[in-house]
Structures are given as structure tokens and as C-alpha cells.
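All of the numbers you see were taken from the coordinates with simple rules; none came from a lab. Nothing here was measured: the structure is a model prediction, and the numbers come from that model. Cβ atoms are built from the backbone, for glycine too; each structure is taken alone.
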Structure I
């Protein structure tokens, strides 16, 4: 029987490439989206062409009813959930003086509270089946301070790192909970407003002298979901190519 992986925010970027990687390695895949229906359907089609089953489910992870519906739909279609990848996140980059309480709360609601809701729901199910892997996608922004314009996003990712350690304790000994902290990953959404000069300056801060790719992150997530990573738990693994000054 094929294993099942649920990936929030799986329609594009890191989530999409991770979903494809799991499909190529014997998993059926569930991806969630909130606004990018067309991209989710395209990803679903790509996964189907690989030969895996795929569900694309609209879900605002900060909405408890949506999360309940997600869980019911997944468990109705599949008998098991082996891996949960908490990838869905938003960012609202504005100058410090322009930041608002409403936007700050919105980021926390999705990136942190939403991840808690999904993890609680699926983690309790994994505890009942006495097996599972949860992998949270955080950021090196949650470890170091880079730009104050990202402080709300950074706070959410720092909270996600703390959440990882607590969930690992809560779901022990049956569910491994780990966190991946990507550095500068050249996704379309990450680089769309960056000029070439800025990108080069960021790459100069990296030992590898290049930005990371979605595939780099997907490879690490797949490893953490594998049996080879069974004794890795409650860890935060940076994937940033090595960074000067960190």
C-alpha cells in the first residue's frame, strides 16, 4: 500500500516541488491551496501523470472548519496519513512604520496558529495509528534577524520553531516532528520583486555562492520523512548553503 503525504500550500514553490518529489518516491499526495486553484489543479495533474493519486483541497489553515473538512476528506479517501508537511505561509513585507496590528495577526494566524491547528488534528490521528512524521517549513529568518520589514514573518517562523519542539514532546514516542529552516531560496514569489544586483549580493553571503532551489528543500524534507531519519526528532535543520555572519 502506498504511503500518504499531506502538504499544506502545495500548489506552488517549495510545496509543489516537494509534492512532486513525494509522488516520484511512492507516495500518494494531498495538497492544499487557498487562492491558487489553477496552480493547484496543474500540480494535481502533474502528480497524476507520475502515477500517484492526488487530492487538491481548498483550505484556509487558519480556519478551524476548513481544517476539519480537510481531515475528513483526507481520511475518507485514504486509510492512513504517514507524513504531514506544514508548508503553507504568507508574508506581508512593509516598512516598519506601515505595519499594522491586523496584518501582524493575519501572518501569525496562518503561519503559526494555522500550523498548530493542522498539526494537532493530524498529529492526534498519527498517535492513534502509532506512526507518522510531521515536518514544519520555517526559515532562517526565525533564527537570525535580517530586515525589520520582515519582523512579523520572522516572529511567526521563530514561533514555529518553538512549536516544533513542543509537538515533538507531545506526540512522543510515535510521531517524529522536525523543522526545516531554508535560507535564501530562489522561488518565484521570493525573487519577483528583487533586481539582479540584490540577488547577487545575497548570493555572496552564501558559502555555496548560489541561492537555494525548491528541489534542495524537497530533498531534505523527503529524507526526514523516510525510515532513514527515524532517530531524528525535535530538530531544526538549516538549509542555507552556509551563511557568513551566522
Structure II
């Protein structure tokens, strides 16, 4: 089955510094966001892409990203909200407007600032989503994790049970829609989409990804990504 992708890229990236939003910074000769979109543009099981950006960036993205690099699968550029969760909710609303709200349609949600995801895992991810309703990409943590309060360690969780959540995260449309609606009713905000589904009591599978799939948040991340791509910033 073919999937629809929502790409939230409405953040301003304050930790990156500078006056340019992080998704437009250059990485190996192209904007970060162009690298991310290419991951899905080039995959045969991706039917269409919805890009979620700040309202003032819609025209820029159309001209400098979509048109410039020829991304034909981007169906719409949607105005994002104040928070990531608001942006994704706007995207889900737009899917309904466009007649793409079939209950079991696989919806993938991927951070615009994760340009190094290995697209070879997409087919497996989509298959698991179709079978179970919910699956995310993640990797086992490498470091020992400490729970801290007031600069004092309060606990050391068993590392063998800890994974680092990444994106894409995939869900049946009806399930992720219900999860977002319930979160809105409860005034609940999460840092990833799977957390909203977990609140419903629905099991979420995890598919092991790789450690290259970093989210570009600080200037150091750009240097690391450039090295992984074998190029320069």
C-alpha cells in the first residue's frame, strides 16, 4: 500500500543560531529540507507529501524548495502552528479536506530536520503500519541514562529497555486522528506523535533504524551531517 507523508518543518531552530530557519540552511550544496523531501520523493510507495511550514514561508518554500528541485509529490504546503503538535494537526485536517482520511491509510510523520534517514527502511515501516496500525523508527540508546532532579541523580534506568525515538513515525489515519483529537481535548502536549497514540492504549511497534538518522538541532549537528554525507556545509 502507498503512504502519505506529513513533514513538519515549522520550527525556527533557536538552538541553531543565526537568522535563517534551520530547515533552509545549506547541507552538501542543498537546503536541509530538500534533502529530507528527496527521501520520500524518490520512494515508490510514497503517494504524496504534505509540507508543514510557517505561514510566512509558504511562498518561499514553493519557489526555492519545491519548484527549484522539482518535488512533484508535494501535494500541498500547509501553514504550521505555534508548536509541532499544532502543525501536524493542521496537516491531518488538510488530509481530510483533500479526501485522504480513509481509516487505514498509512500516514508517516517525519521531521523536516532529519535529512539522513535511510529510505531503504520505508517499505518495512509501511508494511508494519498496515499490519498493526502504529510503528516508529528508533535505536537502542548507547549511553547510560540518568534521571536527575535539582542537579542530583535520582535513578539509573536499565539501559537494555531504553530506545531513542526517531522519525518517521507511522500510523493508520483514524488512529492518529483520534490520538490528536484526544490530546486536544485533554490539553496534552507531547514531544512525539507516538506518545499521543500510547495514551489511547494502542500498542506502538518500533523498527530499528540507524544512528545516522540524527535531528539537526545545533551547529555541531550540521558538521556531523556533512561528514556523514561525505561533503561539506
Structure III
């Protein structure tokens, strides 16, 4: 997929009562975008324009949320001190994870690159605001976890938007959530959802890295679908 970047100064299209028509070419490119979206761990050190990231975040915040509560909270982790705390958290959690595997599986795990913390120019900790008044509890009273699900939906939108700009995103999950929330002084009532590394990838890949490294193959659709 070629990178196609629109200038940030391009005027926003005006809102219209008529819905857009998505033609065959667009649908094909949308499928390509989803297929080439990867969990990126290998980044170039080149800087990323903060305005470009903010523009993608603004669009990602149009994603669905329970009760239209918009519970996503994005914390840019920029200072060396904050990043050092996140990296120490990862190294501790990663050592614990490695200890849970044995034999050939442990050797394979140890060879995997599981984060881009060492080089990703943009790093964002993402939280769900669980106690916010927005949405008045609609849909979340019976399933409070849907606020975190809403944040995941926004992250997925961001992932695709960044990929369309040629940027890569890596989601670091090997972290101790409470320690990270304390280190980053998260607000009370915020639940940690994910830590994102963003930057220009060193290469584009259609196949997931964990599949290429022999950790886990893709499963067929029949594995996930059930009829009742």
C-alpha cells in the first residue's frame, strides 16, 4: 500500500445531509487498509508531526461509545523520566511473562521483540474514564465494561487512520496497569486500557510479526463463528 498523505491545511469538507457513496475501489482499499494494519514494534527514529497525530486522534474520537459517553483519555508520554518508568514496568512484566514459559516456547518468547518503547517517537497511554457523567450511564449500567470497550474501538479507529497516513502503531500490553497508572499520575476513576507506540515503521508487512515468527498462525473464520 502506498503512503498517501493529505496536507494538514486542506479544508475540512462541509457536513452534508446526503450520505457518501462508497464505491468498489474504496471498499477494496478499505480491505487493503485492514489487511496491512500491523502491530508495529520496529520504528525509524524520525520525528512525527504532533499535528498529524492530533488530527488522527480527533477523527478517532468519532468512534462509537456506549451512551455516547466518549470515555477515552489520551496521555502523551513525552518526558525521559516518564518513559523510563514505563520501560522499567515493561521489563519487569516481560521478565515475569518469560518465566511462565518453559523449554522451546521460552526460547522463542525471548527472541520476540514485543515493544517499540526504545525508539518510538510518540508514546500515548490510553485510559477509560469510568466515573464520568457523560452518557448518564446509558448502556453502561448493565455492562460497565463497555466503557473500556468504547476506548478499544477508538484505538482501532486511530490504528487505521495512522496506517492510512503511513504511520505505524504498536500496542504494548506487557505492563502492570496499577503501577503504570501511578507512575503517570492518572486521574482517579481512570482505568488503563493500552499503551501505544507510534512512529514511521521500518518496513510494511502484510502478515503479523507473531505469525512470521512462528508464535501463532492465523485461524480460519470457522474457528470463530457459531450458529445457535
| message | Say we calculate distance in nm of label points 7 Å out along Cα→Cβ at positions 29 and 69 for every structure; which of I, II, III gives the highest result? | response | III
| said: Tell me which structure, out of I, II, III, gives 0.25 once FRET efficiency 1/(1 + (r/R0)^6) of positions 125 and 189 (r between Cβ atoms, R0 = 25 Å, to 0.05) is calculated. | reply: I
| field | If helix-only ellipticity at 222 nm (-39500 (n - 2.57) for each DSSP H run of 4 or more, over all residues; to 500) is computed and equals -13500, the structure in I, II, III | value | I
| query | Among the shown structures I, II, III, from which was the value 0.25 of FRET efficiency 1/(1 + (r/R0)^6) of positions 101 and 149 (r between Cβ atoms, R0 = 35 Å, to 0.05) calculated? | reply | II
| field | For 19 (relative contact order in percent (Cα under 8 Å, 6 or more apart), calculated) the corresponding structure among I, II, III | value | I
